[in-house]
Structure I
Amino acid sequence: MKPIRIFYFSDILCVWAYIAQIRLEELKTAFPDNIEIDYHFVSVFGNAREKLEKGWRDRGGLEGYSEHVKATASKFDHISVHPDIWKQVPASSTLAHLFLRAVHLLEIKGIVSPSDQVLERTAWAFREAFFTKLANISDRQIQFAIAKDLGLPIEAIETMINNGEAYASLSKDAELVKEHNVTVSPTLIFNEGRQRLNGNVGYRVIEANIRELLHNPAGEHSWC
């Protein structure tokens, strides 16, 4: 049986995706041979400051959103956030997504081994740097500094960005976002688009969906 392919869409600046990472790791541990997570990015915070200033205008502005994120994070023991989170606003998550697409191309082209999980490790390092240290992960120099700390080949990443391949990969993400009508981070889509889980979904719910697909014989009619 082929592994279940899970399309996972997230924004690197999304606190719910930051929270959800542990659930993905647990899924990979529980179903090592049964699932394949296909990471994609949706730019919920593509224009971060304007989004928050408009969306939180009547709820305390950036200060209100900061308090909201801290209150949300305080419910989960496996993450932490800086006391001043979101009081300094990165311009956009898009440049971070572009860099991560370049990193993923290292795996696709065999420059690094897929077993190194460079995309997952770099995405987590970006999230952790922003949420715990207020690092402006929109800044290319900060991106390269994180990649250097992870031991990634900087020149190869630069090549993927400069020759346009990372842009093409990010453009494909945008096409998939439209195709699947993704508006929420994180979003999991499986069963060829027939099933989706949006936002803060607990691990047991995700697990139950996967087990149902694993135990559902090929060709069985849907109950719907």
Structure II
Amino acid sequence: MTKIDENITWVRDRISQAALRVRRDPEAIGLIAVSKTAGLDAVAAAVRCGISDFGENRVQDLISKSGVYPEVNWHMIGRLQTNKVKEVIGRTALIHSLDRWALAEYIEKRAVLAGITVPVLVQVNVSGEESKAGISGSQVEEFLDDLSQFNQVQVKGLMTIAPEVDNPEETRPVFRELNRLFKQIGKKDYPRVKMNILSMGMTQDFEIAIEEGANLVRIGSAIFASGR
């Protein structure tokens, strides 16, 4: 068993334990292996372990790795510049970082030209940190209302990145608030909006995120680093 095998086994076990603590089905929690620091050999090892979803922060890396491993699902999890949209759509299972109107407009424009729909998550800056991208929680519903004019942008849920803190427990209010918003929006009828995916939680805080409702976690260093 390789180190990556061991790491994935450990991560899956922690996901399961976190879900069971709050009486959730562990099978309902999706796992994205964030491969931004991983080479092709590491990606291959993860694929052999049954990982089917990978996340990249940079468009160039997503393009190069998806070209080698087109059989898995690739997720764009980093901030996306408008001039890179045409390189991403059609290559990604999901764009996690729809964080501004100009980006939505450009995704729609390129999707119309390509004749495809583009699944996205709206990135929400729950904590209000200026260093983080995302739409404020108070503006999300207005943003979704505005998106109703588009036909090709398909909102599948919400994403957030919690503050980096020494004690993961401090992230709990952030995840709890996004889950509240997720449920609130889910009760409303926005065109081409389905609240199916709540993407929150990374290596340092994914267990807290699961306890607070995440059904998709993005884990990098706990899988690909040599030590945890």
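A compact table of results
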{"read-out": "For -16000 (helix-only ellipticity at 222 nm (-39500 (n - 2.57) for each DSSP H run of 4 or more, over all residues; to 500), calculated) the corresponding structure among I, II", "value": "I"}
{"read-out": "Ranking I, II by distance in nm of label points 7 Å out along Cα→Cβ at positions 145 and 169, the structure that comes out highest", "value": "II"}
{"read-out": "Of the structures I, II, the one that 13.9 was derived from, the read-out being Kirkwood radius over Cα pairs in Å, for residues 17-72 alone", "value": "I"}
{"read-out": "Comparison of I, II by relative contact order in percent (Cα under 8 Å, 6 or more apart) - largest value held by", "value": "I"}
{"read-out": "Top of I, II by mean count of other Cβ atoms within 10 Å over residues 49-56, largest first", "value": "II"}
{"read-out": "For 1.9 (distance in nm of label points 7 Å out along Cα→Cβ at positions 33 and 57, calculated) the corresponding structure among I, II", "value": "II"}
{"read-out": "With Rg and Dmax of the Cα atoms in Å derived as 17.9, 53, matching label from I, II", "value": "I"}
{"read-out": "Structure responsible for 6.0, with mean projected area of the Cα convex hull in nm², for residues 137-200 alone calculated and labels I, II on offer", "value": "I"}
{"read-out": "Test item: distance in nm of label points 7 Å out along Cα→Cβ at positions 65 and 113 calculated as 2.7, pick one of I, II", "value": "II"}
{"read-out": "Among I, II, structure where distance in nm of label points 7 Å out along Cα→Cβ at positions 9 and 161 as derived comes to 2.5", "value": "I"}
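A short reminder: the numbers here are calculations on the coordinates, not readings from a lab. Note that the structure is a prediction, hence the values are computed from the model and not measured. Cβ atoms are built from the backbone, for glycine too; each structure is taken alone.
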